[in-house]
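Q: Listed after this line are the structures, all set down as C-alpha cells.
Every number here is computed from the coordinates shown, using simple stated rules; none is lab data. In this text the structure is predicted, and so the values were computed from the model without any measurement. Cβ atoms are built from the backbone, for glycine too; each structure is taken alone.
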Structure 1
Amino acid sequence: MKQFAVIGCGRFGSAVAKNLYKNGYDVLAIDENPEIVQNISEYVTHSASLDVKDEHALRAAGMRNIDVAVIAIGSEIKSSILATLVVKELGVKYVVAKAQDELHAKVLYKIGADRVIFPERDMGVRLAYNLTSTNILDYIELAPDYSIMEIVTPEKWIGKTLEETDVRAKFGLSVLAIKHGEKITVSPNAQEVIQRGDVLVVVGVNEDLQRVQEKV
C-alpha cells in the first residue's frame, strides 16, 4: 500500500490528508503549527509538528519511507520550494506541489516536483464549465492544454457504437470510460453501444474538448 505525506495542513492540505486516510491509506501529516497538527492527528495515521525546511527533521519523521508527498503549503513560497527540494533529495518517488502562480510552478518543476497544481484556479475552471454547459459534469486539467472531461451523452449519439460516433476522427478525443449508472466500462471497445443517460469520460486537447461542446 502506498504511503502518503501531506506537508502543510491548511484547508487544502487537511482535506487531502483526511480523504486519503478515509480511503484506507497510511498518511503522515506535517505542519509547523502544533495546534493544526493536534487538530488533524485523529484523522491521519501519524502527525508531526516540525520545520518543513529541516531535512534532518523530515528524515527523522520517516520521509524516506513515503511514496507520495503532497506539498500543500499555501502562502509561504520559500517554505514550499524548500520542502519540495528536501523531500525529493530524501528520495520520495512522486511529489505533488501546490503553486500560487505560474512562476512559482516553474520553480517547483525545476527543483523536481512531478506535478504542480493550482487548487483555487482549477476549482474555478471546473465551476465555470458546470455553470455554462448543460452537458458537462466535470472537468479536470491535466496540463495547460490537455484535460479530462465528463459529458452527458449527446442525443445524436444514443444507440450508436463508439465506432459510429467516430469521436476520435471528428474531435480528436479518446473515450477513457463510459458510466452506465453504477456500472463503469473502462477502455470501452469500438462496438460499445452508447445508451441514454450514459456519461462519457473523454480526454484530449482543450481546443478539441471545446469543439465537442459546440457541435454535439
Structure 2
Amino acid sequence: MFRDRLDAAERIAQRLSHLKGHDPLILAIPRGAVPMGRLIADALEGDLDVVLVRKLGAPGNPEYAIGAVSEDGNVALEEIARHHFREEAVNRETERQRALLEERRRRYTPVRAPIDPEGRTVVVVDDGSATGATMAAALSTLRSRGPQTLIAAMGAAPPDTVARLETLADEVVCLEVSSNFQAVGQFFADFAQVEDEEVIKLLGSEHG
C-alpha cells in the first residue's frame, strides 16, 4: 500500500537510481502519473514530458476498456474487440479519443514540441495498470521512435499484465504485483484525481 502517488514515485526513483547522470527521459501517462513523473525526473536529473494515450471504451459501455490509442494513431486492441464489436463502432471511438489527445497536447505543451525519445533512455510512468492496454500502446508507439532503452514503471499491476509488458519493454519496474488486483486505487491510501491545471504546471517546471 502506498501513501499516495508521490510515495510510489519515490520508490520507483530509488529502483531506477542507476539512471542518474545518464539524462533519462521520463514520460508520464496523464493525468495521474504526471506528479510521479515530475518527482522521478527531478530525482534522476532527467527530462519530463507526457506520452499521450487514451483508453478505448467499448461501444455502449465506455468504462470497459477494449484497447488504447496513442497520439500518433497507434492502436492496441484487446482480442475481445476484434471479435465482439463492429469495426465502424471501434473506429468511431478511436477517432473520438484521438481528437481528445490532440486537444490535450495543445493544452499541455503549447509552446514546444514533444521531446524526441530517439537515442534516449526512456522511462514510461503510470500509477498502475490493470489490463496493460494503455501502457502497451505507449510502449509500442515509443519503440517505433528509436529509444536506446525503454522502461515501463508503475505502482501496481496484476501478474499477467506485467508479463505482457515485459514483451514490449526492455525492463518493467512494478512495485506491487498482485493477483488480487481489482483497481489501481486499492493500492493507494490517497488516490485523489489530478487536474489539468496541475499537469500544465508540472510540465512547465524546470528539473534539477
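Q: Using the calculated result 1.33 for Cα Rg over 2.2 N^0.38 Å, for residues 12-59 alone, pick out the matching structure from 1, 2.
A: Computed on structure 2.
Q: Quick check: 12.6 is what I get for mean count of other Cβ atoms within 10 Å over residues 84-91, calculated from one of 1, 2. Which structure matches?
A: Source structure for this number: 2.
Q: As an exercise: mean count of other Cβ atoms within 10 Å over residues 36-43, calculated from one structure in 1, 2, equals 15.6. Which structure is it?
A: This value belongs to structure 1.
Q: Assuming 0.9 is distance in nm of label points 7 Å out along Cα→Cβ at positions 52 and 92 as calculated from a single structure, say which of 1, 2 it is.
A: The read-out comes from structure 1.
Q: With relative contact order in percent (Cα under 8 Å, 6 or more apart) as the yardstick, tell me which of 1, 2 scores highest.
A: Once relative contact order in percent (Cα under 8 Å, 6 or more apart) is worked out for each structure, 2 has the highest.
Q: Out of 1, 2, which one gives 0.20 for FRET efficiency 1/(1 + (r/R0)^6) of positions 108 and 156 (r between Cβ atoms, R0 = 35 Å, to 0.05) as computed from the coordinates?
A: Source structure: 1.
Q: Quick one: percent of Cα pairs over 33 Å apart came out at 9 when computed from one of 1, 2, so which one is it?
A: Label of the source structure: 2.
Q: Still on this structure: Who wins on distance in nm of label points 7 Å out along Cα→Cβ at positions 4 and 116 among 1, 2, i.e. which is largest?
A: With respect to distance in nm of label points 7 Å out along Cα→Cβ at positions 4 and 116, the highest-scoring structure among 1, 2 is 2.
Q: One of 1, 2 was used to calculate FRET efficiency 1/(1 + (r/R0)^6) of positions 100 and 196 (r between Cβ atoms, R0 = 30 Å, to 0.05), giving 0.10; which?
A: Going label by label, the one that fits is 1.
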